[in-house]
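Undergrad: Take a look at the structures listed below.
Since every read-out is calculated from the coordinates, none of them should be taken as a lab result. What you see is a predicted model; the values in this text were computed from it and never measured. Cβ atoms are built from the backbone, for glycine too; each structure is taken alone.
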Structure I
């Protein structure tokens, strides 16, 4: 780990050097009539030009977002499409796990706490099943990198993903989009909106439908169904009421339903002693005797009220979210068991069967935020606010007797209630015409009550009940300074302290104890430069950072049983950089390029865990009792390098244009678990796409053909270590056609 002073000093020097280069480049560029559009964001809960925000922020919007999710992709399509962002899952479409700058949580329990928060239309979505929200009819996605605790609160030490829906307007407008592709994949998406009462009432209704056939053949006889198919639908209704010019009330109701299969676990697909797939591996078939099914239903409503007093605006956001999910899977990924004798188990060695399910029969989340903000004063601007969060959650855990017909042989229930309250504020001071200082402060109070009861054990153990309670308050803050070199170049520095509330894990169906991770805190240091270059035909945003996390919450997944344990590491340190670049090379060619480097290290000489029961080749020091040391290891699912590239080339024709678009995303090696082993890591992954088509007139309608994962890359995206060398893989090449009409 490089010293902080040296890391930031080198980048600070580079920042000002680059600022000088950008200034000169802008001065020398030729006048042009085609420029990049200004990007507006609400990263600081104000509408701002992206270039004026003193922190590292990236966005996705418009055509690019539609292209990247072609073929029915879910929210995971954003993985590596933004520097420092990585997304993975072991649940399928219902439970994404986000990582920013290497910070995330690999816990698969249904009350897992993540350090990356998802905010949808101003409402925080806390539970993992809510974070799989469908992507449709969006204005933009904002990825805020680094701690965001001052304005967004608890559990944001890594950053935030903000989703913003297209809002109602008085103009009648909308679109219809349809696609058909490989595996009989169908996607329909549409939206329409306009005035109900002139200047007073407007609406926007939007919806999506996605489906695909199973494409993984279960060769086991008797089989329990083929896999990877799903049907998903979602809708959103927004009503905007403006009784006066000063007051606006936006009501948002939304619903989602999904039925399909969970992530397909594949037994013994890793060649022992290597990180290679076994010879003859077939992506399109498995042999499993367990059931694999998944269903989710969710709905919510929120109300956003703003009133402009002239010098200040009052905002109130009230949100309610409900969800339920059931997900069952064959965890061992194979059939039979070794104790049945030769020929009665496989693929490979299956020591015992493992089939389980997690269910949330009911999740209720209430949030309320009120804030008062000044309206763009010349010298000083501020905002103050209060936030309240309440979540009530029930989780049912099941174990199944796979060999005895699939009946339930184990059951436990968890109940958790979380209450959180916060007061926050920040202030912007224009010290001079060229220099601005921003400072923020937040007080948070967090309380959890947890009880778990096991009424049936798959091992015949006695019934038990465990209870846990946590309560903690904390103060988060940030300070930043922005210097305007000229009208095209800003440089900034930011220091921030963030906080993640204590977490509880009590999935006691397979074990007898719960675990609690105490709160963690982060101190982050960031410097950057944001520049519009080439007479606004180019945009280059750079950032470098260093962070130190005290008492970081980690999840020891798997080990010698189908359990997880929460632990705290004394310290985790990380450093790296991000670059987001966009260029209009010619009037017909537009490109983007992003790259990030993230280096993480666990620093705790007393932190030891048991490695996987499947017997991987462990690379960490092994202790006498069989545990391994985590000191010096990188964080799991934290690739050092993330890169992405897009290019769009168009040729005008009499009635429109013909275009081609290509996109590529790369992430370097990842380690799946806290301990390092040969088998449970994966080499770099590179996936690309191609789309070509015709746009008529002023984007009135278009038709296109697309290919996703154009090279048919085959890579593991995760593993299970307690039973055998189980893994799961990325999706194969897809292709299809698409049409869209705007009106």
Structure II
């Protein structure tokens, strides 16, 4: 490097140190542009500076400046996958989804194993086409029921049809098949209307069905060129009315439909029953055991769920569910009667339901489902007890009700409010409820892990006692709730650093500490998800308990980086770092359930050609998967692939196939060892503090017992991982 260039580089670094990032960046760019031989050696430094600069610009809303900065960098580094990925992230942030998709695909073309780019591409696909489209389209029972009802109701060459919220256009295609003369299909999503248009082209139906990219509530009869005589819809969520179907119909009847028009379905009915399901309850309410451990008595601690009146679950997969009441109808609405629609939509009085217990037990959740009366003779149900239920929809879980003990034949009443077309269970108890994050609920309800943490306390104290007196011990505990730190503080530790996801969690931590007589003067709680280790200055800790596993099953690379920095720069010599070891575990499986939730098959859509178009939006990573309820056939035993975050970017282990089958997914879990040579636990346990992550294979591969496969872990520079497999004799 010549002296002048060296001076400019030194100037750029000084400007960066003074936080004059824009000027520093300009100096770097000019210097490297004039001296191309410096590009490679300063690439990381320039990209890191650009990341800081653009972050500040984004906070000030200066989008144009951000992309101008990227343009300058790309002139120097046209094939940088890191820059391309970052550009894609900002394109995604600002709503340029197709452009973001193209950038992430370009990264993967340059390097197939850039995991973060693959995750980002999946995020774009998830946003453009929500995952429920796959399971809905693969629900052959639902599809054929709609097909038959439409066939029975369409007047050939007589009906003018509107398909509202058309999605892929399947119901409109059924109407065309039944002989309708004039069909309009509308959808508010630009992507879905493009998909529908492509499907019509593929099936040679573009002259028979007109696609409009509008919400039906912003349309009038001029859009239809006259009023429709038949409306088709499937705008339902697990709680029946959550997709604003009543508001849509309230507008459609006067604006889009003739007086003699009909609607399919013609009506719908919602049902409720009380149940005991401890596995579900641990997701939403703090258990009695956890409250006892924290000395909280009978306080009610529930999950924080803003604006959510129920959750959606595949209740039929719950192995421990016990239905404790007879089901009762809450409401039935006639979609062909505008007056009935408006009565229910505008109702302020609650719907009262009386439930009767069928046996003794504790009701800790209420399960809701619906019937769709497509016609006088065709009904679809989502009743989780039925073997002929439609799997297109999940069930509604009303999780916030305080558990109640019932005896057989006891009766009690529930009240439901039509909360703007969204069912809400009115609390039947006046008990004060404390709210905390899902992460904290799940962590504290994981009895095995809490027991494991508690069991290492004596050994941790012995270990730390060799380097410092107990009264001087400083602890950093980054778990969703600092159980380890709290227990050490109860034994006399000097100080504790912990973190809280939100104000609710912080308030709860302080409440528990007060209950356990822990002095708060030496407790520091870092709030939110944006803090960095810079806040710690030169502070050091005798014990650090790291936690970078996300609730959905992935690794939080930000917290992983923080853990690494704590271990390398903020841990006293000889200090205790936990967990001592963490391993990535993979297991190859075959699962029809995963298939129908991720990939469309034409055989399920009455053999119309749709799969090739829709499957472009398939993703290969699934999160928030409960392995303890997932339907799958294991084809190998779980295999430790590697330690994390140690080791190289590509690591592997070999394992034999233990059962014949067609492999289509790899389950990913983690084994945790808190201290060396102590008990190890796996996160795939029932009621674990986290769900699972899995990786769909690129195609179903036939395997035989005794085949040897390699399970490989790819890890990019940020620490994001993915798992793939290869059959050894194919290499």
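Undergrad: Kindly point out which one of I, II the value 1.18 was derived from, the read-out being Cα Rg over 2.2 N^0.38 Å, for residues 67-346 alone.
TA: It must be structure I, since only it matches.
Undergrad: Kindly point out which one of I, II the value -1500 was derived from, the read-out being helix-only ellipticity at 222 nm (-39500 (n - 2.57) for each DSSP H run of 4 or more, over all residues; to 500).
TA: Of the structures listed, the value fits I.
Undergrad: Looking just at distance in nm of label points 7 Å out along Cα→Cβ at positions 235 and 531, which of the labels I, II belongs to the structure with the highest value?
TA: I
Undergrad: Further question on the same structure: Work out distance in nm of label points 7 Å out along Cα→Cβ at positions 99 and 403 for each of structures I, II, then name the structure with the largest result.
TA: Once distance in nm of label points 7 Å out along Cα→Cβ at positions 99 and 403 is worked out for each structure, II has the highest.
Undergrad: A value of 41, 30, 27 was derived for semi-axes √(5λ) of the Cα gyration tensor in Å; which structure in I, II was it taken from?
TA: I
Undergrad: Another question about this same structure. Identify which of structures I, II gives the largest calculated value of mean count of other Cβ atoms within 10 Å over residues 139-146.
TA: Structure I comes out on top.
Undergrad: Could you figure out which one of I, II the value 18.0 for mean count of other Cβ atoms within 10 Å over residues 323-330 was computed from?
TA: This figure was derived from II.
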